[in-house]
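Below: a set of structures, written as structure tokens.
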Structure 1
Amino acid sequence: MTDMPGDHDRVHRAARAPGHDVEHWNERYAATDRLWSAEPNATVAEVVAPLHPGRALDLGAGEGRHAVWLAQRGWWVTAVDFAAVGMDRGRAGAVELGVAVDWRVADVRTWSPGATYDLVLVAYLQLPVPVLGELLHRARGWLRPGGRLVYLGHARENLEHGVGGPSDARLLPSVADLAAALSGSRVDALHHLARPTDAGTAIDVLAVVRPWVD
């Protein structure tokens with residue numbers, strides 16, 4: 001599965017590492033018309049498309065490509081990211097397409113919702129692995145019965161066997177890391193994905209879980 005040019009395979013999202021703070025990301029977004037592709041990631045689209053639209057939460061939404069895509073498909077979407085410039089870009093895109101998204105400028109590491117969701121999406125948010133694990137552990141508790149938590153990111157194995165993505169292993173989860181964070185959930189998918197890019201094959205890791213109660 002190949003993403004559009006300008007996606008994470010060319011400029012990795014190593015945010016939340018030392019030196020990659022909110023000012024860093026606002027500056028990166030401000031320096032270009034668009035840092036990421038406007039199209040949804042192919043794997044995200046494949047996993048989410050069969051789901052019946054409901055209430056969705058996009059954590060680490062960046063410029064809002066997935067939030068806007070979900071809204072176009074009939075989801076009620078809340079998008080959260082700490083970079084206001086990216087959120088403003090997403091808001092403008094939603095207005096242009098005539099869809100509504102609830103944009104929240106907040107740090108996903110500490111933010112908590114006052115609602116539950118049918119879908120929680122975390123796509124290419126490369127946090128330090130223990131922090132990511134804590135976030136995913138909390139996020140699965142925000143699911144409604146039958147809901148899905150979808151995580152997609154650069155895998156630990158990408159360092160030696162893939163291309164693109166962060167060069168810091170601390171930001172790259174393994175399948176075992178995700179299994180530990182999501183232990184106790186009903187697992188629909190937890191595996192690596194080989195993703196073709198212009199520079200070669202990147203190795204991602206996908207996790208899809210839901211509560212035991214449908």
Structure 2
Amino acid sequence: MLGDYYAMAAIRRAKIPLDAHVLDVGCGSGQLIRDMKYLGYEHVSGVDPYIPRDLRYDDGVVVLKRALTEMEGAFDVVMLHHSFEHMPEPARALSELGRLLAAGGRILIRIPIAGSYAWRRYGVSWMHLDAPRHMFLHTPTSMQRMADHVGLRVITTAFEGNPSQFIGSEQYERNIPLTDPRSAYSGGMRRWTGWWRARRLRARAEELNRAGDGDWACFELQA
């Protein structure tokens with residue numbers, strides 16, 4: 001099965017050409033860009049400072065163990081799929097991302113959204129608060145201001161919240177961690193129960209997305 005559905009949907013929505021030079025920042029083992037390679041993307045690579053060593057795969061995909069400040073090159077698309085919120089200096093990171101863009105290049109940043117319905121409804125139990133791993137949480141306004149500060153501009157914002165904002169947050173309200181045997185995200189029958197409930201909640205999540213109130217968003221930026 002190919003990749004994370006939501007990441008792939010964002011890539012498709014951005015209409016990234018198959019011959020684009022793409023860098024995935026904070027990509028872990030690089031599974032997403034390996035899936036992209038399988039689907040025909042010719043020039044994909046990744047960077048993550050927390051992997052144990054550089055990774056070089058038989059399909060030609062390379063993931064480098066480097067910090068953003070150590071990266072060189074000019075990329076048509078630099079993308080961050082839920083890695084930006086883990087960075088301790090987001091403004092500096094955004095400036096470095098801009099430095100890596102080719103002329104006309106784009107940055108895709110997918111992050112949780114503070115101030116969203118789920119944030120207001122669940123408060124400290126909101127699943128995607130995820131302290132202390134999430135160091136900074138942004139709103140569309142704060143992303144725009146930070147982009148302005150480093151000489152970039154937000155050209156599109158797409159909300160992409162999903163049923164996890166309800167299911168996971170309600171579990172947290174009952175003091176049930178995601179990995180707990182009682183969790184809908186655990187194995188066996190509970191996983192199927194969670195899947196069926198997610199189907200029922202998807203319409204509500206999409207309603208919030210259309211209203212600009214979903215708890216995830218993808219920001220597309222350019223210089």
Structure 3
Amino acid sequence: MLKRILLSIAESMMRNISGGIGQRMRFVYYKRRFKTCGSNVKIDEGVIFHNPENISVGNNVWFLPYSIITARPLGEKINNRLIYKKINSKFISNIGSINIGNEIQIGSFNIIQGYGGLDIGNKVTTSSKVSIYSYSHYPFDKNNLSLITYANSMIKNGCISCIESPILIEEGCWIGLNVIVFGGAMGKNTFVTANSIVLSDLPENSYASGNPAKKIKKRFDY
């Protein structure tokens with residue numbers, strides 16, 4: 001408990017130091033906290049990492065300001081929750097972990113929820129205000145519609161209904177402004193247009209758009 005308090009204080013003190021000095025301080029600190037961490041990792045001011053011990057980061061990765069990246073705590077046991085598991089046959093990493101490849105840019109004000117598992121391949125770009133949820137709440141119990149369920153972790157007496165959806169974002173993908181991703185595998189070199197909502201798999205080299213996002217043409221001519 002004392003160690004956790006001291007780490008929280010250290011993170012709070014360095015979180016909003018701007019410029020190259022702040023980037024360097026955060027890199028030196030989180031290189032020791034991440035599960036694994038490569039070189040040339042830039043962490044801008046205001047970025048928050050929850051449970052960094054379950055986050056792996058490659059080389060040449062830039063976290064732009066004020067993003068929140070959340071992995072599942074190691075060994076966490078979740079009680080009073082109904083969890084529906086959505087299978088992603090392409091996802092091979094551990095549920096709850098976040099794996100970020102090489103040459104990645106995570107945009108400003110991103111929300112990245114990795115409780116259900118998230119793999120981000122090399123050369124991926126997320127634009128500003130992208131939200132990725134591999135674990136989120138569900139509006140009811142599919143097996144018992146008469147059961148009242150809830151959607152926040154402060155509920156002490158009652159069932160919380162959730163869905164776990166591992167997400168894979170393959171090499172070269174670009175996720176546009178304000179896109180929300182709730183599940184699936186995003187094929188290599190796919191682009192998702194602004195304000196789209198991704199609910200399922202997108203094939204390689206897609207130019208995808210809409211709610212739900214669907215391939216409307218090829219991105220590149222190959």
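Things to note:
- Source structure of the calculated read-out (Rg and Dmax of the Cα atoms in Å, 17.9, 56) within 1, 2, 3: 3.
- Ranked by mean count of other Cβ atoms within 10 Å over residues 60-67, structures 1, 2, 3 are led by 1, which has the greatest value.
- Structure from which -8000 was derived, helix-only ellipticity at 222 nm (-39500 (n - 2.57) for each DSSP H run of 4 or more, over all residues; to 500), options 1, 2, 3: 1
The numbers here are math on the coordinates, done by the rules we state, and not lab data. This is a predicted model, so every value here is computed, not measured. Cβ atoms are built from the backbone, for glycine too; each structure is taken alone.
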